[in-house]
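The structures come next, written out as structure tokens.
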Structure I
């Protein structure tokens with residue numbers, strides 16, 4: 001019994017990993033996954049082309065500037081280097097079930113890798129916490145809540161861009177803290193730690209070029225470190241210049257390694273940063289009842305979404321920070337770490353707002369801020385009152401567990417308790433990733449007449465699940481109001497859910513869920529029959 005009690009957290013992690021892995025492989029294919037796979041194939045093609053060009057003097061047979069800038073600028077191959085080998089292994093196992101075609105199995109197998117990254121982010125979150133709070137029970141319980149948080153857990157079941165980026169940001173945060181921690185404790189840091197920091201930073205950049213923002217966080221840590229340790233800037237440079245030079249050159253090397261297009265033109269990196277900060281996706285995100293476009297976002301966009309997506313106990317902890325900061329900021333070493341989390345979580349949103357960076361689909365592009373806010377809110381609430389923290393935490397954990405079961409597989413659409421007094425179904429963007437295609441496809445496969453055409457967009461969220469059916473006619477959703485041959489079936493999901501009833505089309509199935517303490521049912525997808 002004592003052994004079980006001592007290893008309770010490890011037992012939870014083992015059970016959580018098994019359940020999460022299984023859930024990820026049974027979650028529908030999202031909107032982004034087709035494009036993510038195209039991104040990988042393009043980079044493979046480009047790498048082969050560039051390798052032959054450099055070593056065999058072959059001509060480039062790809063329109064490098066045009067094709068890359070339009071379709072793939074801002075994403076390297078770091079995540080894919082890890083995911084593709086694992087996908088190949090997992091997809092072979094999945095193919096034995098014969099539920100999807102090979103392409104569907106390959107896309108879905110990436111879900112496991114995405115979840116693996118999120119799971120590892122929980123481990124590194126614990127390592128960050130233990131540097132700030134000397135209480136292993138608190139650190140374990142906070143990670144317990146973090147891993148159960150429906151919004152992030154739901155994203156971890158499929159999101160191939162946002163979750164890996166967020167997870168590696170957490171890893172970068174820990175390794176940078178560890179870097180400065182060694183200087184504080186030992187007065188120096190070795191070359192291996194420097195190399196690891198440059199490698200993981202380059203890896204973050206390779207997932208999304210927006211990783212350049214991590215340097216602002218590094219700078220914050222550095223400035224707080226110099227101030228609290230009473231170290232002169234020039235003295236630091238003189239003492240550590242070999243490590244600084246090594247960091248810069250190894251960072252450049254690893255970044256180029258993970259970005260094949262930069263092999264030919266390294267300056268394209270700066271073009272990528274500018275391009276992605278002004279990336280235009282011609283959609284609007286329903287935010288508190290307003291349709292907000294990426295090119296014209298109000299300064300309230302990020303605060304509004306954070307206020308409805310962050311758990312209530314985290315929001316309370318953040319609000320009460322002025323009353324708890326004196327209890328937190330009592331140790332110079334720990335002040336560096338908590339101060340970095342606090343200033344970063346304030347400064348980065350301000351920079352994004354002032355720079356008018358294009359954002360859409362709620363918090364996708366700034367999801368990396370959520371673990372930082374989770375840490376700040378949890379630590380603040382803990383120092384306010386341990387008893388209140390654990391009572392609030394236990395109640396929150398119960399809510400998280402119930403809703404992870406109740407609203408599966410749509411946990412990522414989750415909203416916090418205060419927001420449920422609003423009419424969420426009309427005031428906020430909901431199921432924009434299209435994972436409802438899996439549930440709808442299961443209904444289509446049971447349809448008596450299988451000689452009908454199926455209209456859907458994106459098609460890759462539906463078609464892979466119809467491999468065992470006799471449906472062989474597929475076309476885009478946009479043809480629903482044309483003279484397309486009737487009768488046919490139409491899958492209404494993603495942003496098409498906002499559209500009204502089409503000509504002679506009736507809903508024959510609706511997929512959705514209902515949050516606790518919220519009166520309206522969330523509709524995540526419809527199957528229409530048009531006659």
Structure II
């Protein structure tokens with residue numbers, strides 16, 4: 001089963017790599033055609049849209065994944081389908097209610113955006129709410145079965161359609177103004193979500209597991225019992241995600257205003273925030289393709305181990321996940337710290353965005369630990385722990401944004417420092433709770449020491465390789481690719497030399513490539 005867990009994470013990782021690659025191309029084209037100001041408009045409203053999705057899904061998909069995994073561990077396929085059916089009913093009901101309330105509230109919602117033009121692209125996102133909520137039920141069902149391929153495939157289709165439709169719509173609407181081009185980006189999101197949902201329906205009816213499946217009558221007692229189990233898990237998850245996205249929304253609303261307090265006008269503040277949220281943060285979140293994939297796969301995997309009362313397997317999977325997170329996160333953070341201007345210039349054409357990325361890099365490892373440990377805690381059935389830790393960390397972050405971003409000597413640097421502080425606090429609090437709940441005693445040299453030593457060796461190689469182009473303030477794409485290639489190869493070599501890669505890692509890789517579990 002341990003290989004099954006890592007296999008599921010690997011399948012999601014492949015999909016995430018593809019999605020992130022075309023997403024990068026998409027972001028580059030948007031920055032080029034729509035400009036940072038247009039991307040900034042979209043990024044102002046997107047966290048609010050995610051906040052609405054959190055309310056519409058109410059944490060139910062995570063509960064479905066955990067409860068379905070428990071039912072399957074008890075060999076109860078009927079129970080798994082019962083959980084799925086009840087969850088689907090609640091998701092449909094809740095998402096329709098949220099959508100209706102949102103449509104009524106649009107005239108008032110527009111008042112909260114720093115730039116009033118952002119309301120157009122926000123309104124265009126509303127039709128996606130019900131689609132996303134329904135699709136999340138099917139994804140949670142397959143994730144509970146530890147079948148990650150349906151989620152991965154639909155995510156790839158969703159992203160592909162989003163990019164094509166979003167870019168075409170943005171270019172078509174661009175002559176009407178940047179606010180309408182940003183609305184085109186929103187239309188791409190809606191089209192992508194719909195395409196992913198339709199494909200998920202096809203997969204479900206063709207690939208759902210055989211068993212004594214029958215329509216479950218909504219009798220009062222069984223229906224209430226299943227609903228109680230779902231919401232007992234879903235409510236803390238909802239609160240965690242609500243608080244998380246609420247604070248992200250506050251970031252999106254607060255940072256441009258504090259930039260204006262530092263002396264920028266609304267156009268300059270929107271553009272600088274667009275570079276921060278549309279360039280620096282997407283680069284920082286790139287290693288999240290590993291940690292988010294791990295977190296998604298960990299919820300059913302940890303639940304499965306708990307249902308079997310196998311605490312040693314829980315600890316083993318948690319330690320393996322943390323090791324993989326550090327193996328991907330530490331070298332990425334080193335690259336962001338050493339080559340921030342070069343990366344932002346080569347990928348997006350805005351070297352000045354590297355000012356924020358260079359600072360965010362120091363919070364990167366803590367962000368990746370935060371994502372992984374949150375998945376483990378949710379799999380343990382303790383979603384209230386990440387919620388509490390998130391609230392504490394977010395107060396530190398928001399206080400930093402409010403005071404530091406408004407300083408003319410810092411501006412967007414202050415926002416970056418504040419985000420790093422939030423990542424640090426939450427990752428440490430999550431690890432404390434994980435240790436308390438499972439008795440986990442990490443082999444620090446195995447999980448952190450060896451990846452760190454390999455990362456330091458790689459950093460030295462990148463530093464000296466960059467010196468070869470010291471005369472150029474910003475190197476070309478090909479020169480950057482050469483530097484990164486040297487760094488990546490040296491990291492693998494150093495990882496082998498310090499014992500960071502093992503025989504079982506290679507066996508897993510071979511099994512992945514030959515599609516054997």
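Per-structure values
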quantity: Ranking I, II by Cα Rg over 2.2 N^0.38 Å, for residues 284-355 alone, the structure that comes out highest; calculated: II
quantity: Per mean count of other Cβ atoms within 10 Å over residues 44-51, the highest-valued of structures I, II; calculated: II
quantity: For -19500 (helix-only ellipticity at 222 nm (-39500 (n - 2.57) for each DSSP H run of 4 or more, over all residues; to 500), calculated) the corresponding structure among I, II; calculated: I
quantity: Which of I, II leads on Rg/Rh (Cα atoms, Kirkwood Rh), for residues 324-459 alone, largest value; calculated: I
quantity: Structure (I, II) behind the derived value 19.8, 61 of Rg and Dmax of the Cα atoms in Å, for residues 28-203 alone; calculated: I
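Values in this text are rule-based calculations from the coordinates and carry no lab data. From a predicted model like this one, the values you see are computed outputs, not experimental measurements. Cβ atoms are built from the backbone, for glycine too; each structure is taken alone.
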